[in-house]
Structure P
Amino acid sequence: MFLLLTVLSCSPTKYIPQGETLLDQNYVKINNGNLKKSEIYPLIRQKPNKKIFGVRFHLGLYNFSDIDKDKWPHSWLRNIGEEPVVFDMNSVEKSKEQIKAYLISKGYFDGSITEKIETEKKRTKVYFEINLNTPYTIHDIKYEIEDTTIAKIVFIDSAACLIERGKPYDADVLQAERNRVERFVRDHGFYNFSAENISFRVDSTIPNRQVDIQYIIRNPVRIGPDNKPVIVPHMQYRLRNIYIYTDYNPRDFLLMGEEYLKRFDTIYYEGYYFISLEKKPSVNYDLLLQCIYLHPGFTFNQSNTERTNKSLLALKTYRLVNILYNEVEEEPKDGDYRYLDCIIQLTPSSKQSFTVELEGTNSGGNLGGALNFIYLNRNLFHGAEQFNFKLRGAYETFSQTTTGIKSTREFGAETSLQFPGLLVPFLKSENFIQKYNPSTSVQAAYNYQNLPVYKRTVANASFGYRWNQDNYRTHIFYPLQMNMVKIPSIEQEYYKNVIEKSSYLINSYKDVLIAGGSYSYIFSRQNIRRSKDNWFIRINAESSGNLLRGIMNITGATAVHDSLTSHFNVFGQPFAQFVKGDIDIRYNRVINDVSSIVFRGFAGAGFPYKNSLALPLEKQYFEGGANGIRGWQVRSLGPGSYSPPEAKYINQTGDIKLEANIEYRFKLFGVLEGAVFLDAGNIWAIRNDPDRPGAMFRFNKFYDDIAIGSGFGMRFDLKVVLLRADLGFKIRDPKLTGRDRWIFTRQSSDKSGSNAAFVIAIGYPF
C-alpha cells in the first residue's frame, strides 16, 4: 500500500526532457456522419500512457525508479513500468493521414481533419476535429469476369453479394466480398483461386454523391518458359487419392526424413489409404471416415477441408491435424479437371495420463484442501472414447467465533466415459454427427460427506449428449440423471435447534431420490475474442420426478403418509419432484490493453410440487463465498431478511436466487493483476415459511432484501492456473433493520458477526 501511494504521488512529468512535453490525452470530435469515436481512436499513432481508474499507474512505477541506477529495484521498476510518452508532432500528422484514409474507405471522400494542440505545465492535449458530409452511396455494380466458368459460379450466388446498391460505400465490405467469393469459388473445386484475382474499380464522378463499382476477376498470370507473363485459365481440381497417416510424428520426420516414411504400412479401406506404423489401427477406420468430409473423385472443397480438420480435432485423440494437397503433374484426362492428392497427417496425443491435483481454499476464513488422483484414457476401445476416473479427498475447517472450529471431510470416486457421436437406439445420426460433432457421455459417482452437523452420501448416474451448433453455441442434454441422496445421521442439537423448527428444512434434510433430466444452452465468445468485448450466456433447465409420478398414478401405487405430507416412495424412499431453471449472463467490456470491466447477472428459481415440499438440499441455491457476494461467508447470506439463530454450522439455502456483479480488472505488473468489485443479490424461499420470517420472495418488496457487498482483490496469473485472493466488505445487510442495514451508517454495536470476508480461490469468480 505504501508503494502504491508513493507511485501515485510521483509527478508524471518527472522524466520529461527539457523543452519536451508529456502527451496527456487525445480527444476526438466528429461533426455529422455516422462514425463513432471508437473507430477513430485506434487510428491515432501516438497514445498517452495507460490509465487504471484514471491514474497512470505504470508511468508512476517508472518514475518511482532512479533512471541513473541499474541495480534492483530501479531496473525492475522500469521494466514493469511504462516510459513516459513524449509528445511528437510528426505522429499527429501521420494520425491525420491514417484518419483521412479511413474516412475515404467509409465513403467520406471529402471529409476533413483539423487538429488543435494545447500545452500547459509540460502536458499536451491533442484535439482532433473531423468534419463529414453525407457518405457516397453505391449507384451501380458492373461485372468484368474473364473466365466464363468463374462468372457462372459467381452469379449463382449473386444474391449473397455483400455489395448492395443504395448502401454507403465501404472498403471493408469490398474486402469481405473478396473473401466470400474466394471461399465460394474454392468450394467449387478451384484450388488455386485467390482473392488476389479479385479487384474493384471505383468511379466517384457519378452525380449526387454516388459511385459506380467495377467488379473485376482476372485470370491468373504465370511466367512462361521465355520469362514472359502468360495468362492461364482457372482450373478446377478433383481429389484423386486420400492418404491418412494415423500416427504421424512430425518430429521423427524431421529427424529421419524419407527413412521415417518407409517404416509405414498401407491399408486400402473404403476408397481411402490408411498409413500407419502399427498393423492394428489405433482408432477405428469407420470412425475416422465419419469425421472426414473429403471423398476421392469429388471436387476440391475448402469448407469441407476445414470441417474435416475441426471434426478430427474434436475427437480429442489427436493433438495435431494437418491436411495437405499435392497437385498431380499428369495432364487432365476428364475435360478441364486437374487432380489433387490429399494427405491427412494425424499426430496422436498420449493415450493415457495420470494426474495428481492439489487444491487449497480459504472461504470466509474457512481453510481447506483437496487431493485428486485422475486417470485419463483418450482411446479406450479404439473408438476415441474418453475414459476418466477420479478419486477425491477433501478437508475443510469451519470456524465460528462462538463455537470454535469444526471441519468437513469428503471422500469420493467418479468415472465417466465419453463417446464421439450420438448413441441413440434405432436412429441413424450420420447427418447430425457430420454437422454438429456431438458426443455421448455416461457418468457415475459416489461421494461421502462428513459435515460439522450431519453426514451425507450421494450416489449418481447420468446419460447425456453434447453438441456444438457453431463456434459459439453449445447444447448439453441429459435425458437421464439419477441421484440417490442419504443422510445417515444429523447432530441432535442442530436438528432440534435449527431443522426441527422449520418444516422447509425438515423436508430438505431427508433421504431422497432425484430422477429426471436437464438441458443447457451456452453461448460464449470468451475464448475466441479475448482481446475484444465478449459475451457469455448460459441457460439451464431441469426437472425431476414427473415420469415416476406418472408411473405411480398409472399403476395405482399407494402413497405414504407422515406428519407433514403424503408422498410416493421408490426403493423405500421418497423421490423429488420439481422444476428448476436459471440464466447466467456475463459481458466483458475491454477498456484498454491493461483493464476491463466485467458485468454479470444471474437469476434462478426452483419450484417443488406434489411429491416434494422442498427442493433437495443439493438443488437449492446459496449465497456468499468466493463466487457469490464476497462480503459474506459461503452459505451465510439470506434467505431474504431472515436472521438465523446462532448455530455451529451456517447453511442458509433457498429456492430463488438473484445476483448482479460488476468487477473492474486491471493488470499491474508481471503475473499480478488487481480487481475492484461490487456484488448485490440474495436468495429467497418460494413459499411462506412461518419458521423463517422474511425468507419468502415477494415481488413488491424483494428489492428491500438485496444485500450489497464490495471489495478488492489480487490475482496471480500463472498461465496454467490463476490464483485469486478477494477481500469483501458488507455494505448493506438485509437481515438488519432500518438505517442499520447500511453498515457505514450503523451506530449500534455490531452483533451480526464480521463485516468482511476473505477468500482464496482458483480462477476468476465469473
Structure Q
Amino acid sequence: MAGKFEITKAGDGTFSFELFIDDNAVGKSPVFDKEDACKRGVKAVKKNSRMKVQNTLANDEEKTNPKYLVEADGDKVKYTLFLQTGAVALEGSAENEAEALDIIEKIGNNANAAPMAMAEVVLSENEQKQIRIEKLKALQDSGRDPFEITLASQTHHSDEIKASYDELEGKDVIIAGRIMTWRDMGKANFIDIQDRNGRIQAYVRMNDIGEDAFKEFKTWDLGDIVEIKGFVFKTKTGEISVHAKEIRLLSKSLLPLPEKFHGLTDTDTRYRKRYLDMIMNPDVKETFIKRSKIITSIRNYLDNLGFIEVETPILNTIAGGAAARPFITHHNTLDMDMYLRIATELYLKRLIVGGMERVYEIGRNFRNEGMDVRHNPEFTCIELYQAFTDYHGMMDIAEALIRNAANEVCDSLHITFNGTAIDLESPFRRLTMIDAVKEYSGVDFKEFMSDNEKAIAIAKEKGIEIENGKATWGDILNSFFEEFVEENLTQPTFIMDYPVEVSPLTKRKPDCPVLTERFELFIMGGEYGNAYSELNDPIDQMSRFEAQMKLREAGDDEANMIDHDFVTALEYGMPPTGGLGIGIDRLVMLLTDSYSIRDVLLFPTMKSLDGVNKKNDVNNTASEAPEKNVKTESEKIDFSKVKVEPLFEEFVDFDTFSKSDFRAVKVKECVAVPKSKKLLQFTLDDGTGTDRTILSGIHAYYEPEELVGKTLIAITNLPPRAMMGIDSCGMLLSAIHEEEGEEKLHLLMVDDHIPAGAKLY
C-alpha cells in the first residue's frame, strides 16, 4: 500500500506532518513555523529515504552530514530523516535496526509510487462540506441528481462474492455500498466498497467505463454511496475484486468520514452518532446483530415451551412491580399524571389470573435513576410467568435460556467477559443468601433469626451503614450480602431465599416466613436475573403494599405504591406461579464481552449538548470550542439569595499550606459507585502516566457522563482513604454555598488547555 503524508495546522498557527505506511503511523515531524517549510520537510523525507539503505548503525563519520540516521536509543532504535540544512524533518522509533531500515526503505518506495498522496493541509469539516455541496450542485445542474434515484439493483453482497468466488469468477454482479478507501492510480483506481456484510474492492478504469463517466467518478468522495456493475476477478496480489463496467452515484455524502488512520474512537461521539460509529467500526454492527440473535433465541426457546408473548401498557397510572423512581408525564385529555412503566410484572400476573398460564413480554422499562456502565434510564427486560411452578422452576428456565443463547450466538459455553473466563456449561451454583453471607463475612444470620437488635449491633461492629427505616434483621442481612458477597460471585450463581423486607411481591417460605422464595442470578458480581415464587395471597400482598407505602411517605421515592386493582385481581384467585425477569442489555453485554451498557444500546441516553446543567443552573459548554472572533454575552446570574460560610479568622502558616499538592487532573472515566447513592468514582489522568482513583460524594449534583473529559482540580498528596471498599487517592475541589436553605455544589472546572499534572501555586 502507498504511504501518506498528513499535514496538520495547530491552533497556534504552526504546522507539522505525520507519515503513515500501510495505514500505520510510523513517524512524526517537529513543528514548523510555516506551511511551506513543512512541505519542504515532506519532500526531504521522500528524497532522502530513496538513498541506499545502510545495514549498520550510523558511525560517527556518517553522522557528520547525514540524509538519514539510524541509531540505538535505549532498548529501541531511533531513525531520523533530515532537511538539507541539517534540521530534523521526521523521526520515529522501531524495535530493532532491521525494522527501522525497512521503514526507511518503504518510505522511499512509496514516495516513488504513483498512488503516493501528496501532502495536503487538512480542511475543516465545514470547508469540506462546502466543497461537497458544490460538487452536488454541479451534478444537479447537469441533470444527474443522485438524490432522485429511488432504486439500486444489488445482486450480491461482499461476503457472498468472496465465499462463492469459484462460482462467480468472470461473471457479472452488481454491488452497492459506501466508498471507504480510494487508491488513485491515474486512469485506473481501486476503491473499497462497504455494504451490509463487509467490504470488497472495486477496480475502476477509464477505458472500461468511458471517459465521461470516469471524469465524473473522479469527483466522487469517500463516504459516497455507489452502485457498481462488473465482473468478479482476482488482482495480481490475489484479492477478490469487482472489475467495474458501469458505475452510478446513488447518494452524496456531504460530510467527510473520520480519517481512516485514526478512525472514530471518541466514545461520546460514537454513542451520539451511532450511525457514524457503525460505518467506521464494523465490530459495532456485529454487536447489534448478535443482540438481535440473542432476543430471537430467547423468543424461540420460550415459544417452544408453550409461552405466549404479550404486550402490556407502557403508560401506567401506578408505577409498580419494582422498587424504582419513575418518570412522570401528564395526559392532557384525562388531565392526570401518568408514569412510564418501571416493570411489566403486575400486568403480566393479571394475565395469569385470567388463565393464560404461560406469558412473557420483551419490552422497554424506564427508571429515573443514576447512570453508569450497567444502568441506562430506559432498558430492555424480559419478564415471564408460569402457573403451577415455583422459583426452582424459574431457575431451570433461566439457566437453560442463557445457555441456549450463548450456544447460538457465541458457539461456545465457555466465554470471556472483561478478561475473565466464564463457565456457562457447568451447573450454576445455588446458594442461600444466609449461607452466602456466612461464607464471605463469617456472620451466620441463622443464629439470630429475626433479632433486629442483634443485627444492628453486628452491623455497627462490621461498619455497615444502616439506612433510615431499614433497621430490621432482613434489611441488614441484605446489606451484608451487598457489602461482602456480591463482588465475589464471578461464576454463575443463584442466590436464594431473600428476606421479606426486600421482596414485597414474593411468596414467603412456608418453613421460614421471614424469608421468601426468591432468587437472583449473579455473574461477575452483577445481577442478571430476578425471580420469585409469586405472592398470590391478596391479604398478605395488601399488608406489604401498606408497609411499602409507609416507607414512601417517609421519603423513600423508590418504594412501591399500592395497586388496589392488582390486589382485587388476586382476590379472584391466582394459581401458584413462578416469575422471572432478565435484563436483556446486561445479557447482551455478557455474551458480546462489552464493557458498558452503552455499547449494546443503539442509541443510549446522553446528556443534551445544549450545555445546561439543570442541577446546578450553570452553563456547561466550556468543553465545546466556540467559533473564533465570535462574541458571546456573559450569562446573567442572580446571586442575591446566595449565602456563604464565614471566612476563617485563624491564619495558616505558609509552610503548612504549601504541603498540599494541588494539581490539574483530567477525567478519563466517571461511574456511579454500586450500592451508593452519593459517590462517584473518578479515573483521572494526573500527568504521571498512572491512573488515579478518587471518590467524591457529589452524585446528587452531577451525573457521571457529564464529567468525562473535564479538567478538574485535585489535592493529590492526601493519604488513601477507603470508601465502599475502594481506595480514594486524593480529593477533588468543589465550591459550596447555601441558597434558600439548600446546599449548592460546583466542582472546580478549569480551562481544558491546562495539561494534566499542572501544579497550582
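No lab work stands behind these numbers, since they all come straight from the coordinates. Treat the numbers as computed from the prediction; the structure is a model and nothing was measured.
So helix-only ellipticity at 222 nm (-39500 (n - 2.57) for each DSSP H run of 4 or more, over all residues; to 500), computed for just one structure, reads -4500; which one of P, Q is that? It must be structure P, since only it matches.
For Cα extents along the principal axes in Å, the calculated result is 100, 79, 59, so let me know which of P, Q that is. Computed on structure P.
Comparing Rg/Rh (Cα atoms, Kirkwood Rh), for residues 239-678 alone across P, Q, which is largest? Once Rg/Rh (Cα atoms, Kirkwood Rh), for residues 239-678 alone is worked out for each structure, P has the highest.
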